[in-house]
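What follows draws every value from the coordinates through simple rules; no lab data is involved. Everything numeric in this text was worked out from a predicted model, so none of it was measured. Cβ atoms are built from the backbone, for glycine too; each structure is taken alone.
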Structure P
Amino acid sequence: MVNAIKGLYISCDVPMAQFIVSLNASMPASQKFILHMLDSTHMFVQPHVAEMIRSKISEFRDQNSYEKPA
């Protein structure tokens, strides 16, 4: 019998994958969302966390962007 799990496939570069893994690690055990790490740049996550991951990545990019002084 085959067991299927509904999820979201994420493909990204290594630094962004590490950011998502650290985000997952900071969650309590009941809220961890990574179902399977396929390799260093691909992962399978629970589908309900897509918007949360997008917003955390957006916050991270906003904090780490450089603006030239006027």
Structure Q
Amino acid sequence: MSIFRRPDYTSEITSFIDGLKANKPTLETEQRAGRAIWWDKNLNLADQADYGEARVAQEAYVYRTSPHPNGN
């Protein structure tokens, strides 16, 4: 062992997360299931292409007051 080795340090956050995982062993599985519901999706490339083609270009200055389309 080196004389310069520091004692092992565990932050409060790491201790909290380790305790949370120890108290609820299914936590990580539930997190992965939740992520799969909202984030892990297969993209349909044809739909993505259609979405890109249908996009309307944004004006240079969004908050500019433009005249009414009917000329009123």
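Table for the structure above
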quantity: Highest-scoring label, criterion being mean count of other Cβ atoms within 10 Å over residues 4-11, among P, Q; calculated: P
quantity: Of the structures P, Q, the one that -14500 was derived from, the read-out being helix-only ellipticity at 222 nm (-39500 (n - 2.57) for each DSSP H run of 4 or more, over all residues; to 500); calculated: Q
quantity: Comparison of P, Q by FRET efficiency 1/(1 + (r/R0)^6) of positions 28 and 52 (r between Cβ atoms, R0 = 41 Å, to 0.05) - largest value held by; calculated: P
quantity: Structure with the greatest value (metric percent of Cα pairs over 21 Å apart, set P, Q); calculated: Q
